[in-house]
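Next up: the structures, one after another.
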Structure I
C-alpha cells in the first residue's frame, strides 16, 4: 500500500497498491495508483533502500516500468520487472535479498508537485499460503504427538 502519509504527509493526496513477486534474482511488480496532486516525473518510480518505515534512503533501483496513465497523468496502472544487480549502492545480492525480506525496501512515486516523492509504500513480505498450511500442519502434528505422549 502506497500513500502520502508514508512519504511525509502534508498535502500529498495519492494512494496506490503494488504487488512484488520475487523469483530467483528477478522481481516483477504490478499495481495501480490514483489521486496524485502532480504528474508522475519521467523516471519517477523507484525502489529505495535500506530503510524501515518512516526513514528515507537512497534510490536502490530506478525502475522504468510500463505505465498506463488515466486522464491528467495523475492515476494509472504500472507493471514491470527488474533483475537484482550485485553492487547496487555497494550491496551484494544476498544482502539485497536480506533487506527485501526484512521489509527495508520501499516503492516511491515522485511527481511534479513532490519531486522527493508523493506516495510511498514499504515492501513487506507475505508468506505464501503453502507456507502457512505447512506451519499449521506441523503445529497440529505436534499437538497430537503431545496428547498421545501424555496418554501413554
Structure II
C-alpha cells in the first residue's frame, strides 16, 4: 500500500460562498484510506468570523475543477488510482454526508490526522471533499495524505 499526497497553495475564497478546495475520487476497483488533511488561512483580521470547514463524503463528483497529479511518498509506488481535484468553480450536484464540520479562525489553520488503524475509508467509486466557506474573502492552503 502506497502513500500519496497533494497540496494546493493560496486558493481564493469568496465571501459567503462554499468552495470545494479538494476532492478525492476513488476508482471502481480501489478504495483509499485518508490519513490526514489540512487547511491554513492567511487572514489578517483578529475579529474575523471563523471559517466553516466540511470534510465529508460526497455522492457525486464536482463538475468543474482542476485535476492534480498526486505526489508519491515512495518512488517505488505506482501511479495513484485516486483522482485528485482542487479549486472548483462549480459545486457538484451530489449531497454531502457524514464526516466532520470545523470552525477555524481565518488567522489560523487545522491539521487533522487520523489515528493509526482508524483512518477514514473512501469506498470504491466514492468521493471525499474538503469544502470551505469563509464569511470574508481569504486565501487557504489545503492538502491531504492518503494510502491506497
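Every number in this text was worked out from the coordinates using simple rules, so none of it is lab data. Every value quoted in this text rests on a predicted model; they were computed, and no experiment measured them. Cβ atoms are built from the backbone, for glycine too; each structure is taken alone.
Which structure, out of I, II, was distance in nm of label points 7 Å out along Cα→Cβ at positions 62 and 102 calculated from, if the result is 1.8?
Numbers: I: 2.7; II: 1.8.
Clearly, the read-out refers to II.
Say we calculate Rg/Rh (Cα atoms, Kirkwood Rh) for every structure; which of I, II gives the highest result?
Numbers: I: 1.15; II: 0.96.
Greatest value across I, II: structure I.
Right, something else. 3.5 is what came out when distance in nm of label points 7 Å out along Cα→Cβ at positions 54 and 78 was calculated for one structure; which of I, II is it? Each step should come with its number before you reach the end.
On the way: I: 2.4; II: 3.5.
Label of the source structure: II.
Hey, relative contact order in percent (Cα under 8 Å, 6 or more apart) derived from one of I, II reads 26; which structure? Show your work: numbers first, answer last.
Numbers: I: 26; II: 53.
Here the read-out was taken from I.
Also, quick follow-up: I have 0 for helix-only ellipticity at 222 nm (-39500 (n - 2.57) for each DSSP H run of 4 or more, over all residues; to 500), calculated from one of the structures I, II. Which structure is it?
Working: I: -7000; II: 0.
Clearly, the read-out refers to II.
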